Each structure stands twice: as structure tokens, then as C-alpha cells.
Structure P
């Protein structure tokens, strides 16, 4: 192998090694973001499951009862608005 070809190969190895280092840094950053998201999701899933279970206990009569009220407190409005949002219904 000629000296110029050997120098070219060494240069290619250095460039590939630099690219690999950059790619490894990007992969580590992406893995850190993924891990953080998975941790957040693991915390949120139980709350979501509890909310879905609570929504599943509601009956149409419960919503009719709330609609029959003439004046709703702020808490009731917020709760009913949240329920409607989850069930994709309109509030009032």
C-alpha cells in the first residue's frame, strides 16, 4: 500500500471516529430524553387509570342531576367541564 493511500485511510478512520463520537453523544441525549419521558409516563398512567375508572362509575342520571341545578359552584363547573372534556361532550 502506498504512503498516500495509507494517509488517506488514516484520515478516513479519523473522520469516521469523529462522526461516531457525535452520533454516540446524540444517541445518549436521545436516550436520556426517552428515559425521562418513560418515567413521566409511568407516573401519569396510574392517575389516568384512576380517572378512567372514576368516569366509568358515572351514570347518565348523575349528569342529569347536575344539569338540573340552577347555580353551579366553581368546583362543580370545573369538574363537570373536565368530565365533558374526557367524554367529548359539550358543557351546557
Structure Q
């Protein structure tokens, strides 16, 4: 599954985020990444959807078409390559 970096999962479903959003969230240029990706909890590691793109991200971001999703995924990838090398582009 391709993460759209909306942060919805991290803010609402992370085992660390109850009752407040996960304190390890890193926001860059409107995209959300995990600041402890290599050490994230097992529940976060196991999080997935049976879809190519995160349906929560599509809904949260009001993504209307494939191009919007593609652009956001590529933007996240570019941010990771530019300096968030500890964050994996395919998931938070």
C-alpha cells in the first residue's frame, strides 16, 4: 500500500496516540512522516489496507483522481530522499 502521508493513521490509530496524536509525527511541507520509523511499534508496522493507496488518506485529503494520489506519493518520496532517509516512503 502506498502511504499518502496524511497522518490520519498516526494521529488516530497509533498505539502511542491515545488520547493525543503520536508525539513522533514529523510534518514536512504538508506531509506527515514517522520520526521513529525504524523503531515504530509493531502495531504500526503491521498496519495495512488491501488497496494500492490508503483509502483513509484519499478520503482525508479529498483526493479525486489517480494523478493527485501519484503527485502526493512522489512528493513524499522526494522529501524522504532529500533528508528523511530514516522514513520509508511506502508506509508510516
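Structural remarks
- Mean count of other Cβ atoms within 10 Å over residues 13-20 derived as 12.8 - corresponding label from P, Q: Q
- Test item: helix-only ellipticity at 222 nm (-39500 (n - 2.57) for each DSSP H run of 4 or more, over all residues; to 500) calculated as -10000, pick one of P, Q: Q
- Structures P, Q were shown, and distance in nm of label points 7 Å out along Cα→Cβ at positions 37 and 53 at 2.8 was computed from P.
- Taking distance in nm of label points 7 Å out along Cα→Cβ at positions 5 and 45 as the measure, the highest value among P, Q is held by P.
- With Rg and Dmax of the Cα atoms in Å derived as 12.3, 34, matching label from P, Q: Q
Computed from the coordinates by the stated procedures, all read-outs in this text should not be read as laboratory data. Computed from a predicted model, the values in this text were never measured in an experiment. Cβ atoms are built from the backbone, for glycine too; each structure is taken alone.
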